[in-house]
Structure P
Amino acid sequence: MLGPETTDHATARPAAFVTEDPAPAAHQITIEHTFETAHRLPHLGGKCTSLHGHSWRVAVSVIAQTLSNDVTVVEFGALKAGVREWIDTYLDHGTMLGVHDPLAVHLYKAKCKVFRFGADDRQTVEDPELLATDLAWPTVEAVAVLLRRVSQAVLAALPCAPDACVGRVFVRETHLNTATYGPVDTP
């Protein structure tokens, strides 16, 4: 038997539920993808001077204050397909190098997939490489910036919530090394 100060939550009326939360809130969705890519960082010295590969993992978050007419931030499948297609086309089972890395020429001659960081329109470049013009080397931090730019371009081409934007992009290079790029939290 219920006492006078006990509420039977199973019989609470819907009107008793709080529908307006005074704290700022936003919707967020996240997609993930994995890919295999080699890189080298001769400007850092140490063991990363050698060409080496990683099993990379990326998580892309999209945020919006409001939902679309379809009651979504963006359709998961379309966002995943666009981001995955770009990564699989330009990075997966390839090599990321700085544009001035002498290995790039040899890998091109061997008909290997190469994505160059730091290339601009003065070099012969693929258009996607222009997304990394201001990023001289393929550090995990630079890959996070690149993949946020890619994700922004994919999102811009999709139907989505009116204020949807790419939030943070998380890139895992190894099980111990990660980088995140995106908006800074405000206190």
Structure Q
Amino acid sequence: MATPRKRLDREQRRTQLLDIGIQLFADRSYEDVWIEEVAEIAGVSRGLMYHYFPTKRDFFAAIVERESKHLLDVTAPDASLPVHEQIAAGLDAYFEYVKTHSHGVRAINIGTLSAEAAIREIVEHELAEQQTRILDAWGFEGERRVLAAVAVRGWIAFVRAVCLDWLDHPAIPQEELRVICLRTLAGALGN
């Protein structure tokens, strides 16, 4: 259903369009979301939609980029904490993000276009940043860092998969999920 046209400044309009896109991509495959539908829901012309995002892929990439940046912001480590507390705090922030931004999480992780090179690059940047944060917090260096990097990357994928399942089946209390994830990381790193 179209909403009445409302004049917004450039950033407000862009945010509105991305918010609508997140909702749609979270519930449907990439192929089933139409730019025209986004424009209609926003109460704007298709031409204005294309002014902000020249292609549907650009639109989807902007969604993934925004959500990835937001995720990095909310999970930024507090270097004043001991390493175990940094990891636990980052994990808690991720869980909270998953609960409060479930549409964005689904859009990033389930989007069928994630194989697209531009999308992979955005997601890869976020994953690499998370990986580096964890490796730096632990202080891994040299060959041990190379081995730990593999374990940490696998753990990040594990946490994402577990959280997607948790969104669909929230029977496991968050505290237990936290314990599972922290034990998995400790096991992967041999700690």
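Once distance in nm of label points 7 Å out along Cα→Cβ at positions 55 and 87 is calculated for all of P, Q, which comes out largest?
If we compare distance in nm of label points 7 Å out along Cα→Cβ at positions 55 and 87 over P, Q, the biggest value is for Q.
Of the structures labelled P, Q, which one yields -6500 when helix-only ellipticity at 222 nm (-39500 (n - 2.57) for each DSSP H run of 4 or more, over all residues; to 500) is computed from its coordinates?
It must be structure P, since only it matches.
Taking Cα Rg over 2.2 N^0.38 Å as the quantity of interest, name the structure among P, Q where it is greatest.
P
If Rg/Rh (Cα atoms, Kirkwood Rh), for residues 79-150 alone computes to 1.04, which of P, Q did it come from?
The read-out was computed on structure Q.
Each value in this text was obtained by applying a stated rule to the coordinates, not by laboratory testing. Quantities reported herein were computed from a predicted structural model and do not represent experimental measurements. Cβ atoms are built from the backbone, for glycine too; each structure is taken alone.
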